[in-house]
Structure I
Amino acid sequence: MRTKLYLLLLPFLLGACFDEREGTIDPGMTWVYFARTSESILESSSESLTTDIVYAGPLRDSDLNIPFTLTTDSDLTEGSDFTLAAGVLVIPAGKAKAEVVLLESVIDNDRPEGNKSLTLTISAVDGISAGFPGPDARNSSIVVNIVEDDFTVLGFTSFEEPEAGGNYEDPNGANNDHDLMNIPGLNSMDYDGSGNELGFDAVFINTRNINSGLSDNVGVTDEYAAGFTDGMQGYVLLDTDGTIRVTFDEVDVAGFDQIFISLDWYIQGTDYEGAVDNDETGVDIFRIYIITDSGEEVSLVDVDGDELERQFSDQFNTWANLFVDISGTTTAQLVIEVDTNNDSEGIAFDNVRFLGI
């Protein structure tokens, strides 16, 4: 059984996304809406938090000042936990969309109190409706999550301990399923962890029936054009010519009220393949999931190439952080699967951490 979770990507953050309608439409049907329904920011962040707001109607020759109301968790206080940027959100004259500041700052209290949230709800103004037309007024509100970061680290790796060598040369070919063993002098595919340092094991699964084996920059490497976020090494899965599955050590997370998984990832390339007429031959696949104490797979990312471009295109070719609440289990095991067939396609990842409060 697989359970979908919505996820937080930091600092490039994901919420519920919608197509943005811009430009001139029937003047009798005008509205403003948030392009996303949630945003998130770390409690320790020194940056302001922004989002896009969209105006659907004839372009205006004056600024559109949109009022909003604020509701917060009972333990969240303006001035003590965060500061607002302004009393209105502004779309400049002649524009159909604007990036607006939601929070000018968040205030780190250095105490592990868990995540907190607040909601901004825009109001109708100048005869312009708030949210999409309809009784639900969709996207008239946005939830801002202030994410706790005063954690206990339960398990981690930044891939600094395994050997980083030359491109991995798989002696077993790509037309059969097999374990990817470490080969001296080449990038490590596996690692035996110790203490809180996570170990991991990689296997190859034949999905493309390609006769030639792996001969690419996969596994633990210190040679990557984008570098890595924590240290000199990271794990790369490019041009896998089938599915490579990397399974990390199981982590004991019992005794904590909230559990999070955090990892940095870099989606390389821009042109991925999806299924055509339900034919999944040659489809690029990206899966990241957690196996819980019950054996359930909790999906963090599960996309083909087309879905990857629709959901994450603004994250291509830049480092981002995937941060997800996985509370409700006593053990957690991270699994990453990638299936691509081009040396410009794949992901790198670094700074993997299981965190508890």
Structure II
Amino acid sequence: MSTATGESAKVSDFIARGASGALPRLYGDALVEAARRDPRIVCLSADLRGSTETDRFAAELPERHVEAGIAEANMIGMAAGMARCGDVPFVHSFSVFVTRRCYDQIAMQVAYPKLPVKIVGFLPGLTTALGVSHQAIDDIALMRALPNMTVVEPSGPEQLASAVEAALAVDGPVYLRLKRPDAGVPIGAARPLRLGRGEVLRRGADGAIFACGVTVGAALQAADALAKQGTEAAVVNMATLKPLDEALVVEYARATGLIVAAENHTIIGGLGSAIAETLMEAGVAAGFARVGVADRFAEGGSTPYLQAKYGLDATAIVQAYRRAEARRATLRGAAGEAWRGAAGAA
């Protein structure tokens, strides 16, 4: 398998620029180890090897790596052809480039024939100073809409290795939405990622916060803050956005009557939309609130700055929880009035 010349040194690792130290490379290491066990795995890059942690794969398994250059649509087509020949291609770029820029190719060449192409996107949502052109705020919505597509977003570095194995277990296309770990941040013990299953990280009887990706950590912080105010909220990591663990959503909605959905993505078409659809189709009434990008474009900035300004941090989740509480009270009040009216009529 031929490879192109190395990527430009100027774009070797956008994500690592300004970092205080070397960034952990958990995904890249996991992919190489998986490829050593499974000879079907091939790796495709789009001039972002450093940023997508595929440089080790290119160095150690060069005959199974293809550098496609800044040509994402062509890369998807190449991956589709390889998949038809028996390979399991993992294709890599920034999330916004590997979904929106080549959406038609993904739909027609990968999703429609249900090929085992694994699409791996980095820089999810509002996590980059590179601005609107590099911020994927609609990728979950795009990929959820495609038949045959599985959509996965690990909660953090502790699930990156298992995300590779989970993607391999799917006999069809998968979109992996990943954020690289920050330098110097402690990494917890590895946790499994079970496809189609929500992971209850904290139990609580008063309400539930469903989150994915970077907002899982914010949700846990919000739950701590709520607990100090006397409210016990459950936190659920929804690492699989499609297929969604609908049974768990309905279970918590019926048990607590309060659901908050938190995501690093537009509030349109992502986790919040999936949960709202589930509740409506199940006929479950609950106080409900969404945390996400409120139908707007953002700007460049540090991740903490962007998460705070655009309402994605723990403070925003606490505020959303209180809005959901008010809505639950309104629903229960309306239900009580309806019951009293019916009893009076009888």
Structure III
Amino acid sequence: MVYTSNKRGSYVIKKSFKGIGEIRRASGTKDEKTFIEIQRMMEKLYDTGKHTILEEMRDGVVSGIEVYRYFIEGRLNHLPSAASLRLVTPTVPDWIDTHSVAPKTKENYKNQIKRFCDMVGTDLTIQDIPKALKNYRRYCNERDIARMFNLCRATILAYLNNNFGKTHTLYSQVVEVKTLKVKPKRQKPKLSVVEFNALVTALPEEYANIARAMVFTGMRTNEVFGEWWVEKDKVVIKGTKTDRSERIVPLIQPIFQPTRGHLAFRRQLKKFRDDLSPYVFRHTYIHWMEMAQVPRSRRMMYMGHSGPKDTTDIYEAHEVETFLREDTERLRKWIFSQLENKDASDDDWKPPRKINLL
């Protein structure tokens, strides 16, 4: 029996599927042959597990004839869905809030999406993103703000991958919008051992202690003025940027908690050299580790860049003690060799144990 919405209307779909329920909607066609094909298509969609499309037909998001047109063209991935018809704002910012990243990182991602929508239009829907992103790329390229565009694109790709998958046409279309070439940043300054020694000699002791704590651990500014403590031959840093930045590092020499604030510390650095900022010590720390031949995987772990939240997830306690001891010796030997003009690769030479290096 064929159902119609009224005497002049299209044929009415009336089919039920287990787990989906009854679909009773106008098909959008008055042609009986097409209507029969729509019903056969629905059975194929159910059998092949494309239940989301049937649910959206049930809810009136798309009509039977709309689905059928995409179906016969083999373009179901292009079919608008309830999810793709949502507004970018607040959909994407709300999704960002569900992720376990630091609050500042979340805020940065949300600001990128806000700038994107402010430029292309606040009524932008998810399905309109690829075209709008092309316009935004042109806008950012003209203003030489490549990093901002690339971060926005990466945030959108992460959202689409999480909610639609990499095989979805929206994801593929955004991938086709290429990243912008970023101009190389000015090389970050790093200090030699001799330069650092001159700095801590010139600084008042309370500020020199802050510099030592940073250069011997790679702590960020908010970390050195945050929560950290010394345990025997290691320093435990309660990171603030990501879950992975809670970490342990070798104790190269005794370090002390700051007794002055970070603003006063910055001012003291500027007095010594105008291009110095607290971050230079973190960059110096990783450079010194490279020169001392600390293995890359451990350098990344000490910096809080990668790896599990807890070091013991991949290392046994005795392994941790071993590589902390090895890396302490590597660093002490290399640093001391720079002060005394010795060859750090000489296995027969070792620095004195019971002295502070700097």
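If percent of Cα pairs over 34 Å apart is calculated from each of I, II, III, which structure is the one that comes out at 35?
I
Name the one structure among I, II, III that mean count of other Cβ atoms within 10 Å over residues 46-53 of 13.4 was derived from.
III
Name the one structure among I, II, III that helix-only ellipticity at 222 nm (-39500 (n - 2.57) for each DSSP H run of 4 or more, over all residues; to 500) of -11500 was derived from.
Clearly, the read-out refers to II.
Can you spot which of I, II, III the value 11 was calculated from, given it is relative contact order in percent (Cα under 8 Å, 6 or more apart)?
Checking each candidate, the match is III.
Each reported figure results from applying straightforward, stated rules to the coordinates on display, with no laboratory input. It should be emphasised that the depicted structure is a prediction, and the values quoted were computed from it without experimental measurement. Cβ atoms are built from the backbone, for glycine too; each structure is taken alone.
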